[in-house]
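What follows is a group of structures, each given as structure tokens.
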Structure I
């Protein structure tokens, strides 16, 4: 891409950034920048939960737990749309097709905003029904409905912002991608106490702060992609129509992949609802602890994609394999470190959120016994990023939905029956062990097949004719 005339403020991308140098260094730099922005957002969410807990109503915490399950669903749609943009742009850059990359970036943003707006309208209309399905009742249902009715209309704003962040990562601009999420966290953190306490708006104040944060996100994203990099073309209907197919081929499957996790979490919430609002409140706190504690693993899945995508576009399969291995090494080391911290501080965490006895039991059980198993979630996230950027997003869909259904429902049901609420959490985590390990093995096999030319990457078959990933192929062939 040619320089935009912004001097040193504009990086010159004469060649793809990730084709040379140690892959671990690229992973650490990209993950570090991504984790800074993400963990800032997650810390604000955690603070949000803390502020609301000061109101002294268990129904408030439960309402945020119910609403969080649905917001996780809507955010996952935005992330799925961003995955398509990241994969297509990074591969085009790796192949040296910068004009194609710029066109794909433009059309991906348009596609993301339009689809998110449509899905946002549907979600807004179904909010009360969706909350009832999760088991919300009475005051908790009322509070959660009001919260979501304010936040959900900003869904397209968030989707475009996330998509722009993915484009910046594909360009290798980790710093400005970080600024996007960091700006949202700062705005949310400043407005939360103002709206919740000073203006006395309570839960609705937290919702308004979230909307303001999303406006900040899209503003900073637009500055980075359009003003700094000049990486947007003038919208063209003909080119948009021609790009719908490659964008939607990845985006639809990525959305299906990503919503598997919130669907699985929604099932956990629904089962825990049978044990009372205290159990749901404990789950809500855990839902805020996980992103803060394991934020680097969420950032890793977004960071490793462009690295693998650029090297895949340049046919450097040895670096693709090395990048996957380095990402998994990071996952293991990081998970062990976080587990030690959570195991030593579980009681303090429960006290900080004024957790009731039942809620504290769940928090303590997760921090001490279940936290190390999150490394298998990390392996699944890394494998999904690899599948999406190696042209096989349907592999991600199979493994994520496999975990959310076969690997989730039976184990949660058995755990709830024999061990109560703690059994629900254990069943949820154990499902990730099987599918996380299988996804990693399948990812290595896919890279080997691509390197040996056993899979044609130039033409993608129809969705219903695409090959199943290992180990499903072995089961089918028996």
Structure II
């Protein structure tokens, strides 16, 4: 008898037939094929071997190269148990950016790791202020063992334009971080972000943070409150006017002045007379200069001829806000003889405020306008001109400069009038928005949007 599998003498176990010699039994073949396919499917459905962290990091980086469409894939890694993986995921989402990044970044603010929180916050700010990722806290973050190190920038004047509307859920997420971030740095970074985004809805979180005894958080919260600019909170920061941390004390003095809390004038006078350092005295007198009550005159007079430039400048601004025309002759004389830039600008401000508001070649007002051409001092002149141009007479005196001034003067005045203008100003700025100089036109359009948002 032959030895073939399907010989005449062998019966197929599946169909009980005796196929012809060397023939293939069809039912057997079908069942064999079915078994093979089932086994293949089982292998396909079996769990893949766990992806290690190194592979995950590589995958995330590859996804980041694919643009916004890949954000949903990267977002999955925000719940990974590995901190390193979650950090890489939030970095990738920051890098891709755009509207699709906002929801994942809000999710990342709820992470338990400080670095993930910080990078998520900076990514949210970067959406509204492009380029922030380089200058924000995450731009300097470094891991030293298990510790996280970073440095806030020395300048703290960044804020989005008033016409920009930030999503409420972002402000809510930042407010929660101020209260309950993983570390003091992540809480301070959230406060810093609230200032940039003018997060008024989270203001109570910032006020609560003022009692945290964490210096950087308290400082960043005070600066954020300045940018949000709700004078109603002024009485709630008076207790910080004698804070032992100089940085916090100075910020509290500045905030008190900006909010024009005249009720705090006695406290501020006390700091001027008994400061912990010359720097604190300068800040206190500058704050006092913004609280125009007659009881301050004695201190203004005491420092109007001081050898310290900053103290002379603050005293001059104090005279300006007292609004007594009888002070004008002395102020004009000092303006003409002063040689240092900061106090001279303050004396020019005082002269205009006290009635010398013409725009002659050597006038105090023209001096302030000319300073808009200076990269170094335009930041000093602009806020002084904002305050002066709240007076209709001064504003109308400045309008012609929008046609005749230099490029920098026209751009500067557009920014100034966005803060101090009225409905009449809208019609004055509109022709500037059609200026042949693209920079001037862009600044005028921005000013119009901010002005209309304020009116």
**Report entry** At a computed 16.0 (mean count of other Cβ atoms within 10 Å over residues 129-136), which of I, II
**Finding:** II
Report task. Supply the structure label, taken from I, II, corresponding to helix-only ellipticity at 222 nm (-39500 (n - 2.57) for each DSSP H run of 4 or more, over all residues; to 500) with the calculated value -17500. Result -> II
**Report entry** For -0.60, -0.85, -1.20 (log10 I(q)/I(0) by the Debye sum over Cα atoms at q = 0.08, 0.10, 0.13 Å⁻¹, calculated) the corresponding structure among I, II
**Finding:** II
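Where does the value 3.4 come from, among I, II, when distance in nm of label points 7 Å out along Cα→Cβ at positions 137 and 425 is the thing being computed?
The correct label is II.
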Report summary line: Output 22 (relative contact order in percent (Cα under 8 Å, 6 or more apart), calculated) maps, among I, II, to structure I
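A short reminder: the numbers here are calculations on the coordinates, not readings from a lab. Treat the numbers as computed from the prediction; the structure is a model and nothing was measured. Cβ atoms are built from the backbone, for glycine too; each structure is taken alone.
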